[in-house]
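Read the figures in this text as sums done on the coordinates, not as results from a lab. Nothing here was measured: the structure is a model prediction, and the numbers come from that model. Cβ atoms are built from the backbone, for glycine too; each structure is taken alone.
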Structure I
Amino acid sequence: MLPEAVLFDMDGVLVKSEEAWFRTVEAAGVRFRGRPVTRAEFGPTFGQGTAADVPAFGLSCTTSALDAFYVEEFPRHLAGVWVNPEARPLLEELQRRGVRLGLVTNTVAPLAQAILERAGLAAHFASIATADRVAHAKPAPDLVLLACRELDALPERTWLIGDSRYDRGAAQAAGVTFLGLGLDGDRRLERLADFPLS
């Protein structure tokens, strides 16, 4: 039986923007600490949210200043974002069946909107919960609970599809069912096309 609502993480699920983010964070290192962030530094942190990036990379700036830099820098790398070809068919089928759709991402709104529009997926979501709309990003439950409220969906009747420990932690904290994409959860999916529609 399908849930009332399905929430999607963005990076790693609908799109892959790790290379674009690496280039953005690499440049942030130059701006805010005088040397680039390396791939070795970046790899374990991908997806954690801006507030965690400042101490993780030893940047001399505020979270809001880093967000502003990301908003300015990231669009230069949008061409490097890969769109999951399985995303649109799944979103369209879920909408056809009356399932409410939301996005929950540790990305800030201007960048999430730019990525979704480039991917041609923005119109599918009735709720777009972004890191700048809540007090705490994933793995806190704030984004998931915000999306549930906006979709008028009960957490216990909601599923979240994500690919990271941050997604799994947020789902568990919010009391929603977690479908891990290439990751263990309440259910594991190897591809979006494996979503249980029946």
Structure II
Amino acid sequence: MIVGAVAGLLRAARVGDHEEQVVFKTAASLFFVILGATVWRGENPFASWILVGLALCAVGDVLLIWERTFDIGLVSFLLGHVAYVAALNAAEPAAEWTRWILLPMAVVSSGALVWLWPHLGRRRLSVSAYVVVITIMVWGALAVTTGGSMGWTIAVGAVLFYLSDLTVARDRFVQSEFLNRAVGLPMYYAAQILIALSV
């Protein structure tokens, strides 16, 4: 189902059909929320926070489609990552996360910000805040995996999410072209499925 929705979304993006993009993007995003809900257990705080994060990201997916709601969508994604960080903290307290993982993540994220900075305009503060939060999220996912608290799905999902966001940033702020979506959208939905399955 989600493969068909993502394929439809890519086709709609390639031909510039805005209405179909809304339909297919909403369908694909609802799928990973439903997937998370089917495996959710209310007594598990990790699972609960993951489900909150999936829902916030799904809302952000739709809001990013329109220019007038782009900033609200960015905030929705930022809050989604905050929820993921809360989930990872529930799996293993942040005070115990492996510190050495943070350094290479900080270097990569700093490089990404330097690359984007001349193109961000009035969104410099909001994008910087987003980069900080997603960096912490990926750090946490790698830390709880290498620490043995969680399986590999959450780490791979977090890294794919991060990489897909680089394609979104390139498309939105640097150079808009179909290649960004062709690479980024499959990575993004694979990431969310893996994060949902980590529950």
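In terms of FRET efficiency 1/(1 + (r/R0)^6) of positions 119 and 143 (r between Cβ atoms, R0 = 30 Å, to 0.05), the structure with the greatest value among I, II is I. Which structure, out of I, II, was helix-only ellipticity at 222 nm (-39500 (n - 2.57) for each DSSP H run of 4 or more, over all residues; to 500) calculated from, if the result is -27000? It must be structure II, since only it matches.
Tell me which of I, II gives 2.7 when you compute distance in nm of label points 7 Å out along Cα→Cβ at positions 63 and 183. It traces back to II.
Using the calculated result 0.45 for FRET efficiency 1/(1 + (r/R0)^6) of positions 71 and 159 (r between Cβ atoms, R0 = 25 Å, to 0.05), pick out the matching structure from I, II. The correct label is II.
If Kirkwood radius over Cα pairs in Å, for residues 111-150 alone is calculated from each of I, II, which structure is the one that comes out at 11.4? The value was obtained from structure II.
Assuming 21.1 is mean count of other Cβ atoms within 10 Å over residues 55-62 as calculated from a single structure, say which of I, II it is. Comparing all candidates, it corresponds to II. If distance in nm of label points 7 Å out along Cα→Cβ at positions 7 and 31 is computed to be 2.9, which of I, II is the source? Answer by label: I.
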